[in-house]
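The following blocks contain the structures, represented as structure tokens.
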Structure P
Amino acid sequence: MYNVVLNLHSYWAYLVLIILTIAVLNALIKVFGKKEYEPKDFRISLFTLIVSHIQLLIGLVLYFVSPKFELWSSMGSEVMKTPMARLYLVEHPFVNILAIALITIGYSKHKKKLTSAAKLKPIAIFYTIALLLFLSRIPWSVWMN
């Protein structure tokens, strides 16, 4: 089960990054180009929200079925002194949950606005920060192999 969930989490991450990048670029282009908010923009931001939340659920399952989770009981606070254990058990989950919370906040804020510029700005800001957070905590050495 662990390998299935791990592969699903890894491959779904590509989808999340692609869709989130599209949403960020779309919002930034429209904000700086002073273009109108369209139904397509709503669908892009909503789809980004959905795929990122699915990734969160897959990640939570992976966290608890992973053999790395057992390091908490065997290492205790030593987890924080071991860079790879800290990345997998603390940094990656915490930062990515924060990123998904920012996507959710950006999406919620944009729904309450009435004008195009006001709708696109929260998406551009919150989704961009979320993308940067995701990129900062991907275990690149393992992920690209």
Structure Q
Amino acid sequence: MFLNKADLLGDLYPEMRDLMTRYADTALNAHLVTAEAQLQTYLGSRYDIDPELTKTGVNRNDFLVSLGRDLAVYHLYTPLETMPAKRKDRYDQAIRMLEWLAAGKMKLIGVPLAPVPEDGPVTGQIGFGYNPRRATLA
């Protein structure tokens, strides 16, 4: 898994995290997987993101970890009755950045672009043709 329990320490106290998940690592892992899926969904069409999301430890892209952490913490707060405005703002900002990255308005440093399929459709060209004339009866 790309994100892990320790990644959340920058934004959540351990006791808060444990209370929010009711001390169940399966609940925490579900939110981490959801955040990873969001990263993959937004960035998968533009970047070769799958190899990046298999990295662990210090080999991971710090910016992706930061975005994933904001997404995961937001999902941890979702079942609760209240959500701090800061968490909502950080989530909205992370989604906006993912949209910019997917649209090419920002560049994800260190992550290669997705390979372009060679058999894909050619854009910017117009196809034309005709049917052979019918023989005329005279």
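Some notes on this structure:
- Among P, Q, structure where volume of the Cα convex hull per residue in Å³ as derived comes to 191: Q
- Looking across P, Q, the calculation of FRET efficiency 1/(1 + (r/R0)^6) of positions 17 and 97 (r between Cβ atoms, R0 = 25 Å, to 0.05) that yields 0.95 traces back to P.
- Value 6.4, calculated as distance in nm of label points 7 Å out along Cα→Cβ at positions 9 and 129, assigned to which of P, Q: Q
- Label whose coordinates, when mean count of other Cβ atoms within 10 Å over residues 1-8 is calculated, return 12.0 (choices P, Q): P
- Entry that produces -26000 once helix-only ellipticity at 222 nm (-39500 (n - 2.57) for each DSSP H run of 4 or more, over all residues; to 500) is calculated, selected from P, Q: P
Read the figures in this text as sums done on the coordinates, not as results from a lab. Quantities reported herein were computed from a predicted structural model and do not represent experimental measurements. Cβ atoms are built from the backbone, for glycine too; each structure is taken alone.
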